[in-house]
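In the part that follows, the structures are each spelled out as structure tokens.
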Structure 1
């Protein structure tokens with residue numbers, strides 16, 4: 001077992017002494033549950049047609065981020081459907 005530093009040991013002792021309690025609201029817990037369930041769903045393949053200009057821009061942005069273009073597209077779509085995609089004014 002890894003040796004714990006003093007702060008880590010203090011946290012573990014606090015947990016073992018039942019000093020921790022949930023502060024999650026039913027709504028937040030339901031939201032987190034839906035995220036967990038979504039991660040268990042197997043990925044499915046789709047075909048998507050994009051303009052050449054859009055695809056090139058996505059590929060360039062993905063390269064900047066150090067990820068694949070498919071990962072970037074998937075991330076954007078996930079953020080959109082979960083309501084966390086926010087437009088930043090330019």
Structure 2
């Protein structure tokens with residue numbers, strides 16, 4: 001899993017289009033192996049990012065849960081704690 005792609009489901013306030021687009025861009029970069037595509041590949045890359053974002057929005061809209069909405073602040077704190085353990089730092 002690409003570590004830069006963040007959890008997007010079940011947040012209050014809801015996930016924004018910018019967050020979905022950022023995740024789609026990170027996914028396309030990871031899969032293609034390039035951060036900046038060549039001019040020859042730019043149109044294909046951009047189209048793929050748009051399609052991934054559209055599929056992600058459809059997925060998020062279709063998911064259901066009975067769990068209470070997540071807090072971005074709580075999720076960030078959990079991520080920092082995992083990172084501290086991973087890199088042997090004290091929280």
Task: Test item: distance in nm of label points 7 Å out along Cα→Cβ at positions 10 and 42 calculated as 4.8, pick one of 1, 2 - done: 1
- [ ] Name the one structure among 1, 2 that distance in nm of label points 7 Å out along Cα→Cβ at positions 58 and 74 of 3.1 was derived from.
- [x] 2
TODO: Taking 2.1 as the value of distance in nm of label points 7 Å out along Cα→Cβ at positions 18 and 50 derived from one of the structures shown (1, 2), identify that structure.
DONE: 2
TODO: Could you figure out which one of 1, 2 the value 40, 19, 15 for semi-axes √(5λ) of the Cα gyration tensor in Å was computed from?
DONE: 1
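None of the figures in this text is laboratory data; all of them are computed from the coordinates on show. Nothing here was measured: the structure is a model prediction, and the numbers come from that model. Cβ atoms are built from the backbone, for glycine too; each structure is taken alone.
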